[in-house]
Structure 1
Amino acid sequence: MDNGVRPLIAGNWKMNGTSVSLQQIGRLQMLLGEAGEVRADILVCPPATLIERAVRMAEATPVRFGGQDCHAEASGAYTGDTSATMLADAGASFVILGHSERRAGHGEESALVKAKAEAAMAAGLVPIVCVGETEAQRDQGIAPDVVERQVRESIPGEAGGQSLVIAYEPVWAIGTGKSARTEDIAEMHAHIRRVLEDMLGESGAGVRILYGGSVKPDNAGEVLRTPNVNGALVGGASLHADDFFSIILAC
């Protein structure tokens with residue numbers, strides 16, 4: 001971590017969690033209370049069904065909450081979808097967009113991710129725009145080109161600084177137990193930083209770039225010490241308060 005940006009540790013619960021899972025929020029509250037001040041901003045993105053209850057539980061703590069996706073429109077005849085306005089109304093302050101599981105499983109192209117990011121910003125949410133290459137693309141040597149194209153095509157031109165977060169998640173490392181080598185992470189994050197500064201000017205230097213891809217307590221310290229890594233987007237480990245707290249302390 002460097003460039004004077006306060007790190008962000010974000011947990012993505014994905015399609016996991018019911019009412020009983022709120023016990024993990026309570027446990028995280030207790031651990032944070034015992035620890036005192038921490039050196040990172042903390043975000044949990046549970047299923048949309050839990051956001052409002054989680055916000056109420058943790059209102060006296062530094063933990064913030066976010067959604068895992070939103071529709072590009074503020075309202076309308078979109079059965080089953082959730083708008084950014086609805087997420088904000090539930091108490092969310094961030095939303096994850098363009099995760100590889102949505103790009104691949106739901107056919108989402110970068111143009112749609114950009115439209116969703118614009119909707120999120122209009123609703124007062126900070127978009128966390130996910131980018132990353134597949135293993136085949138890395139083996140072909142085109143990973144930097146793939147990621148750069150995703151960044152350029154997915155983020156609104158008016159974004160920058162604290163109004164935007166980028167999460168670099170190599171697709172082959174998500175939920176597989178694999179993690180990219182620190183030198184590969186450093187190289188890609190530096191490349192993303194150059195692209196952001198080219199697109200956004202000075203405000204590109206203040207955008208937090210998170211690393212995601214099997215971040216766990218035992219590798220978090222090494223990952224978070226990597227240049228241009230301004231935090232982590234944590235999957236499975238964020239479902240367990242003790243593991244998530246260990247990653248927070250690694251900052």
Structure 2
Amino acid sequence: MRRKLAAGNWKMNGVTANLSELSNMKDAADTKQTDVLICTPAPLISRASVTAEGSNIAIGGQDCHANASGAHTGDISAEMLVDAGADYVITGHSERRVDHGETDAIVAAKSSSAYANDLVAVICLGESLQERESGQTLDVIGTQLAGSTPDAATADNTVIAYEPVWAIGTGKVPTLEQIAEVHDFIRAGLTERFGDDGDGMRILYGGSVKPSNATEIFAVSNVDGALVGGASLKADDFNAIISALDVS
């Protein structure tokens with residue numbers, strides 16, 4: 001049975017004062033069947049891990065470099081994330097793919113570095129609006145899934161997140177049928193490649209998830225949780241999403 005996962009991505013938002021929101025998530029995170037993850041900006045990881053100590057909230061990074069160390073000014077290694085208190089790291093988010101030109105191969109290399117340091121990689125996939133409208137969605141997702149997921153992926157070290165690029169932060173949400181089509185497609189690809197581990201990997205939906213639509217999204221087949229952006233910055237909103245997932 002796959003445990004559910006409510007994951008929040010704070011993106012480039014938050015300073016020390018915002019950790020009070022994390023404190024206010026602790027009670028909602030104390031569930032029996034749902035894991036909770038908050039991926040903060042890198043400067044907050046160490047303090048966030050202290051704030052979350054003793055709760056069911058795990059802390060993650062938003063990116064890592066593929067290399068263990070070296071002349072990579074401004075980058076962060078997987079080992080550094082672990083040292084700061086992280087247990088997860090997001091790889092291949094569409095904003096990294098678009099803003100920094102990250103390819104599937106780069107995402108796979110970063111995910112492999114995460115594995116080597118005992119981090120769980122949350123590997124993101126998603127199509128653009130143009131790709132959706134031209135009927136390329138499953139081709140794009142299939143290519144990204146194959147190219148971004150290392151051969152060493154297991155149910156313990158990998159989470160897949162489907163985030164349609166055109167739905168991130170826009171308020172637009174795919175129909176439930178569209179979400180089901182992609183999640184079922186991802187599940188089929190994972191089980192074909194990884195067998196039982198593929199069946200055990202959690203698949204999250206991300207893209208304008210909020211309290212008002214969480215319940216219906218979580219009822220869709222092969223949706224094992226959510227990767228939430230803006231709604232994870234406020235405890236009241238994220239707590240409602242956790243609660244919706246916990247009873248789904």
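What follows draws every value from the coordinates through simple rules; no lab data is involved. Small disclaimer: the values here were computed from a predicted structure and weren't measured. Cβ atoms are built from the backbone, for glycine too; each structure is taken alone.
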| For structures 1, 2, which has the highest computed value of distance in nm of label points 7 Å out along Cα→Cβ at positions 46 and 174? | 2
| field | distance in nm of label points 7 Å out along Cα→Cβ at positions 54 and 134 - structure with the largest value, from 1, 2 | value | 2
| When you work out mean count of other Cβ atoms within 10 Å over residues 150-157 for each of the structures 1, 2, which one comes out largest? | 1
| message | Looking just at distance in nm of label points 7 Å out along Cα→Cβ at positions 70 and 102, which of the labels 1, 2 belongs to the structure with the highest value? | response | 2
